[in-house]
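Below you'll find the structures, each written out as structure tokens.
Just so it is clear, none of the values below were taken in a lab; they were calculated from the coordinates. In this text the structure is predicted, and so the values were computed from the model without any measurement. Cβ atoms are built from the backbone, for glycine too; each structure is taken alone.
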Structure 1
Amino acid sequence: MWRVVYLPTAVVRSRMVSLDSESDVLQRGDAAPPFELPDVDGEQRTVDDFADAEALLVVFTCNHCPYAQAKIPELNRLADEYDDLAVVGINANDAEQYPDDSFERMRELVETGEIDYDAYLYDEDQSVAAAYGARCTPDPFLFASDDGEFRLAYHGRLDDAPNPDDEPSEREMAAHVETLLAGEEITAAESPSRGCSIKWKDGNEPEYWDL
């Protein structure tokens, strides 16, 4: 079931609707759907490019959403702290309707160092977001390496601060990463992420999208 949160006027930007993530497309143990997407240098990147990592954190995000912006420092911190974790952001938003989510702006954020995790990729046709069941930005998926294949270990929020201006008291994703890197299974219940809705192109909404 959707959880839709309508925000105060001061927080609403560009018809922003806040949604919680849901796990009705990928389940724990499912293989990471393949992708081949350009990074900000124009190089095509695939899941296999991160095969040397013990864990892979795929986060559907964007440039303009306050929820996504608020989590950039945590994503950078995760990438910096854990050598065996690959952190990959994917922007799938419709840049024609939301120009701040353009590929050019993605490149600027990486070049200035504001985004400093392993890779920031552009899902222009939105097929990868649909394959993962992404609903909001940010929408994090944590995968564990299993005999050369990444399998979903956890789908949920990065920390316990649900709103952009909230200060987190617990780095939940960091704890899950440490569990995986210790060779253990994540048994915690999934806490949904909250963010702006994915901005689908007209007629491009996936079957699970019923907002």
Structure 2
Amino acid sequence: MKFFISILLALLCTEAVDGLANTSPAGCGQVGGDYPGTDGYLERLLDEYHGVYVYLGGYLDGSDGLVKLESIEVDPRPANAVGVYTDAVADLEILALGVPHGPVPALAYRIRTGQKSIVFSGEQNGDSDAFIDFARGTDVLVMHMPVPENISGVGRKLHAPPSVIGKIAAESGAGKLVLSHYMARSLENREENLQLIQSRFSGIVVSANDLDCIGI
């Protein structure tokens, strides 16, 4: 089993430990500041002496009958996409790319299966031309919409407003745009925000709900 971490924030990773068994996690590398890389995150969780879950420390070295985790760290500074998983038999490939999210390291993922692809934007402010190239021609582009159009200050440094979401979807040539990760402030004028997106992107726009199944 594999799992892929877009951003190492407490409110988004609290359940990661539940999926550790027989997994190979991929996520951000350490670039300094207040945020650990994936290896540091796992060590702080599982270290047998100082971790939060000391009884799971065997995942770090394969002791106590547990499977050693083989993590992959990706430099989150936007540059070139990095392959984090391939399966030739299943014709499956997963790439990661660093995306701008203020001071917080974050990754986007592109999953290709056969001739189809899905891109998960991760948390980002939409200022990366590299991400547009990364998402180019994807069948489904999944983007977060946590902020309204008039967002400013810290919120704008962290997140893309609706007009930028629409611009990215249009410039990347995505076949379908799926919106997720709403927050109260983006739901206050939800229809207006959707109109701003649709004024820039002429493709299909899906407003996602938990447990939705969306076709490619």
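Ranked by FRET efficiency 1/(1 + (r/R0)^6) of positions 46 and 150 (r between Cβ atoms, R0 = 35 Å, to 0.05), structures 1, 2 are led by 1, which has the greatest value. Taking Rg/Rh (Cα atoms, Kirkwood Rh) from the coordinates of each of 1, 2, which one would give 0.99? Corresponding structure: 2.
If you work out relative contact order in percent (Cα under 8 Å, 6 or more apart) for 1, 2, which one comes out largest? Largest one: structure 1.
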